[in-house]
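Read the figures in this text as sums done on the coordinates, not as results from a lab. Keep in mind the model is a prediction, meaning the values are calculated, not measured. Cβ atoms are built from the backbone, for glycine too; each structure is taken alone.
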Structure 1
Amino acid sequence: MTKKKEKPELVFMGTPGFAAGILQELLRLGYSIKGVVTAPDKPAGRGLVPQPSAVKTKALENKIPVLQPVSLKESLFLDSLSQWDASIFVVVAFRMLPEQVWKMPSHGCLNLHASLLPEYRGAAPINHAIINGERETGLTTFLIDKQIDTGAILLQQPIPIAQTDNAGTLQDKMMAAGAPLVARTIDGLWQGTIKPVPQPFVAPGELKQAPRLSRETCRIDWSRESGAIVNLIRGLSPYPCAFSTLKKGETLMDIKVYEARAEIARHGDIPGKVVSDWKTTLKVACRGGYVHLLEVQAPGKKRLSAGAFLAGFRNTGELNFR
């Protein structure tokens, strides 16, 4: 009787740096990655030179074969994928898979999602959890099915959100915790010790969603309360970044805001009005208080502290955000 291997052979699917970090840790833990599936190279920079994804870069560093299909239903891609003959597919921050792909591996196709499902289904769970002022989020591994983020849950791990966290620091926490969770899930599927549990039914409209971020998602609404505005800034920092349009005389410019602090105060200022000592304090009026802008960036410029930013605006009269 043939003894079952201690670890299964895997295919890894993913694109961004978050996924690349999980891939690197699985390799460090000794898992056999038969191949990687990632997005096609995308033009970037002034020369629009095609750039590989973070996952492709990590795969090539470790001499792992890579597939980059435009369509996940291409017959050539499906044939190449099946020839790898992997027992488990691991999916992290990738596209929705067609049924012929997720049904291919003998021991399942698992996805790592950065929320405690069924909450925050969608493309941007880390961002939306912070934007909504959550104090806790988490990670979920689940089996992929026909819909997005609805498959049976395998394992979950809560992760606290500190008031000092932004999307970048929370992503780092999740990446560190995600690889061990994925490893435990792989081992459980391979050994048959994990029982998938269907996600609880929740009535439509009652779940918090995490849709893809748009430009309008990132625009600051100064008619909101200071705490909500600061949560938006935290949830979008360092990328894609919250922004607001600054009016200086007849000039308009979009200013990115990377870090801010809320102040609750009674005032009669119009939302969006800049209140400043023109030295170190740059705050903007909003409903029920102010938002202190601590780190900002003007178009074509570097990120600057409030003081450094104000150095270019002294004695210019009234400034307003809109």
Structure 2
Amino acid sequence: MKKIKTLLIGLGKIGFSNDLYNENQFLSHSKVLKKINYIDFVCGVDKDKRKLSKFKEKYKIDASNNLRHSILKHKPSFIVVSVNTDNLFFLLKKIHNFETVKNVLVEKPGCKNFNNLKEIINIYKKKKINLYINYNRSYDLKIRNFFKNIKSKDYFKSVYLYNRGFLNNCSHFLNLVFLNLDLPKKIQILKKGKKFKSDIQPDVKLTFKNGEILFVYKKRYKTSHNEFFLHNKKYKLKSNKNFTDLKKYKKIRNAPIQNKDKYLYYSNYKIDKKIYQIKVYNEILKNKNIKLIKKINESSLKILYFYRKLTNNYNKK
């Protein structure tokens, strides 16, 4: 496989510094891009000169604060965009004008709002540029399989605990949900809660055709934290450790009356953070799973459309 010339925009935590001082972790795009043998990582771009200096010292590749100059110089076919959500739309509109660019991976949620993301998806489709949104758990087949059963006719119930903003923290879970379900039929804000930066943090109940999800804000966690519980008549799904450890249980068949509501452990799956971003790159650049990529983008649009409705309800309450 010919090496794919790659440029990274954004040298913040996700782009560069999350795993800077830990050789055994692979949490940043920089470290993963440098590790993958079919990627030619040519340049990092950021406005912050201190970040550029640290990046260049660490990886010994070009670092620049001029995006246009860097793209014209290196002619990358693949660009990773890892910047603040407010800047995603502006950068994505800028990137599509360069002829060498054929693939773009952008951090979730893709853009700040539904209209922006819909516009970008349409532009990239016309330009024949592949756009991928980095809901990394949705690119993992084993995790997707855990969520397939919510399409069942059996009514499901779920509780999701979160902090540090609804869109920021709940969107990975919602992307997996919306891969399988349409938008909720009803949105009920049970408690407004305090905002995290510009992101809302309500307790909210979503009612679907075949189930319901209760999102509950948990203030006690200082760092990003989420866990969830989901069940129907046939199975139960649990996750803790910040959505990295999933466990599945199946209902006991022909159980004694005293055990009729019991579930037996069936399987589990732990996300290996050393390779979970590598899996995303493999899926989009090697396997080119077009059907999956389209579904993830559609689910991303659903999230932003739903979040707009949720925010409108929140502001009225």
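Quick check on the output: 5, 25, 33, 23, 10, 3, 1, 0 is P(r) over Cα pairs in 10 Å bins from 0, in percent, derived from one of 1, 2. Which one produced it? Present the calculation step by step, with values, prior to reporting the outcome.
Details: 1: 6, 23, 27, 21, 14, 7, 2, 0, 0; 2: 5, 25, 33, 23, 10, 3, 1, 0.
Label of the source structure: 2.
Assuming 2, 9, 12, 13, 17, 18, 16, 8, 3, 2, 0 is P(r) over Cα pairs in 5 Å bins from 0, in percent, for residues 194-297 alone as calculated from a single structure, say which of 1, 2 it is.
Numbers: 1: 2, 12, 19, 20, 15, 10, 6, 5, 4, 3, 2, 1, 0; 2: 2, 9, 12, 13, 17, 18, 16, 8, 3, 2, 0.
Going label by label, the one that fits is 2.
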Practice item. For FRET efficiency 1/(1 + (r/R0)^6) of positions 34 and 290 (r between Cβ atoms, R0 = 30 Å, to 0.05), find whichever of 1, 2 sits highest and give me its label. Key: 2
**Study point:** Top of 1, 2 by FRET efficiency 1/(1 + (r/R0)^6) of positions 66 and 154 (r between Cβ atoms, R0 = 25 Å, to 0.05), largest first
**Key:** 1
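Please state which of the structures 1, 2 yields -7500 when helix-only ellipticity at 222 nm (-39500 (n - 2.57) for each DSSP H run of 4 or more, over all residues; to 500) is computed from it.
Numbers: 1: -7500; 2: -10000.
Derived from 1, not from the others.
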